[in-house]
Structure I
């Protein structure tokens with residue numbers, strides 16, 4: 001991977017977010033010629049600038065809604081990783097027009113800038129919520145994926161390879177359930193879970209960033225990459241976290257109550273990363289699935305061959321409810337091995 005990224009000029013949008021910062025860290029170690037980092041969070045992009053001062057890293061305050069800004073930042077760039085987005089489901093329901101501007105028009109701005117500036121690769125970070133969407137955020141992410149795929153066939157695109165990757169639940173990211181559980185355990189409970197039947201695919205922040213970087217390397221154009229990942233029951237996650245953290249904060253595990261509050265509107269009991277329809281046009285690699293475009297006639301000139309291919313056809317949809325979940329012992333080991341809780345507490 002170092003050979004691919006070394007001496008490249010890379011633009012990352014949403015660079016000050018949880019996964020964005022980790023991508024910056026991993027990319028910086030690979031020796032790129034330049035990293036251009038953009039975010040609309042003034043404080044966080046400033047901290048990022050201070051952290052990487054004088055290391056071929058240039059930080060910019062900006063918004064993906066600003067097409068002229070994006071075009072200026074894309075000039076001379078080899079790779080764009082587009083991770084800026086509205087990601088919170090409930091907040092998006094209250095602000096649907098803003099979500100359209102950021103998650104859909106923002107993608108259009110990236111596409112137009114990339115084709116205009118002759119960028120070689122564009123990778124869009126999508127979400128499990130894009131599969132059979134039940135909310136505004138998921139619908140916007142699905143539309144973003146479709147725009148990215150379609151960009152490979154537009155007349156103005158001379159050489160840019162556009163592709164997407166879908167995340168599961170990035171465990172420990174801002175707004176995820178793990179920081180909330182830590183806060184609740186610290187205060188002595190109760191720990192609130194929406195539904196005991198709820199399952200989620202989980203991945204660490206480091207794994208999410210690696211998925212993005214690998215996807216760019218092997219992309220051909222128009223695909224959606226889905227990494228293979230473990231499944232956790234949210235109720236088990238809460239119990240394991242109580243077991244680990246309660247004594248640390250001066251509480252008995254048995255004294256911390258778990259309360260079931262019911263699923264939020266638009267929230268699924270399980271997570272989907274690949275639908276039944278998508279299975280028919282997907283292939284399996286060692287550590288991920290690749291969903292190829294639905295309208296094959298449009299992309300017939302693209303050769304979808306990849307290293308580490310296990311099967312040219314996936315055999316089933318990828319849904320958390322259908323996969324074997326980690327038991328509590330395995331889940332505890334996963335949290336400890338990846339230092340998930342420690343890293344959140346450190347921050």
Structure II
């Protein structure tokens with residue numbers, strides 16, 4: 001050691017230091033390297049951070065890049081990208097939309113771990129399934145009681161009530177081409193009243209519509225703020241707005257209400273299949289369903305659902321026997337007909 005020159009010592013030390021730094025760099029890169037999943041969703045924007053954080057508790061090595069919009073817009077985007085898919089997973093889109101993607105050959109069959117624990121109504125009938133459900137969202141009418149009283153409007157109790165002349169210019173609802181809520185309304189009216197009766201009902205309702213929104217939650221938000229007295233929306237949004245102090249009455253029309261499932265699927269052709277499967281595994285867990293239940297009274301995992309504050313009583317009994325096959329098969333035709341008849345009152349995008 002005594003015979004080693006200072007220059008030699010410096011060279012040895014420098015080499016060791018550089019090697020150590022390089023090794024640390026590799027370790028650091030390995031630590032931060034994560035799989036990036038592009039996830040398309042129509043879930044309410046304020047819930048996305050919670051969903052991702054809960055998933056990352058057990059999967060810290062997978063990052064979610066959200067692409068969020070209304071159901072109709074996300075569905076149209078996915079269909080437009082059919083030959084060059086950009087999404088890895090769809091987490092939180094109407095089951096009727098996923099049925100359509102399935103018929104287009106765009107979904108990857110996968111039986112997530114624990115799928116047998118789910119309510120069978122929330123699982124695609126194919127084996128293995130192409131999609132799995134999360135929760136049900138249910139149509140409702142949000143009425144601002146202060147605005148209704150000020151304008152002399154009675155609280156409606158049925159869908160047909162909303163066609164009465166007294167409500168002219170006081171009702172908004174979602175455009176079904178943009179909104180899954182709007183589409184479940186339209187498809188349910190065609191089931192409730194028949195093809196001819198359903199379009200006649202919508203003709204009459206159109207006379208009272210102030211405008212059509214491009215979001216399913218927006219009509220209820222606008223009713224909550226007093227911008228409009230009556231918004232056709234969904235019950236979860238009404239309950240959430242009411243919990244924040246909005247003077248709302250959430251009406252369940254006497255004829256029955258349409259509903260759809262939020263569901264999850266893997267997009268065929270994903271380059272991140274293993275990570276996508278891990279995400280879908282998580283989406284059907286009891287833990288995930290407890291999370292969904294914070295906003296939805298009906299979830300896929302039996303025995304999990306607890307009462308949701310301000311959720312209207314009796315709404316699950318009012319859910320129609322929804323023909324999802326009818327809705328998915330006739331979607332394109334229904335939307336084209338609606339667009340031709342009523343789009344003139346849609347708000348600007």
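Throughout, read-outs are computed from the coordinates displayed, never taken from laboratory work. Given the structure is predicted, the values throughout are model-derived calculations rather than measurements. Cβ atoms are built from the backbone, for glycine too; each structure is taken alone.
helix-only ellipticity at 222 nm (-39500 (n - 2.57) for each DSSP H run of 4 or more, over all residues; to 500) computed as -10500: which structure among I, II?
Clearly, the read-out refers to I.
For which of I, II does Kirkwood radius over Cα pairs in Å, calculated from the coordinates, equal 20.9?
I
Where is Cα Rg over 2.2 N^0.38 Å, for residues 159-310 alone largest, in which of I, II?
I
Comparing relative contact order in percent (Cα under 8 Å, 6 or more apart) across I, II, which structure shows the greatest value?
Top value of relative contact order in percent (Cα under 8 Å, 6 or more apart) goes to structure II.
Using FRET efficiency 1/(1 + (r/R0)^6) of positions 79 and 335 (r between Cβ atoms, R0 = 25 Å, to 0.05), single out the structure from I, II with the greatest value.
By FRET efficiency 1/(1 + (r/R0)^6) of positions 79 and 335 (r between Cβ atoms, R0 = 25 Å, to 0.05), the leading structure of I, II is II.
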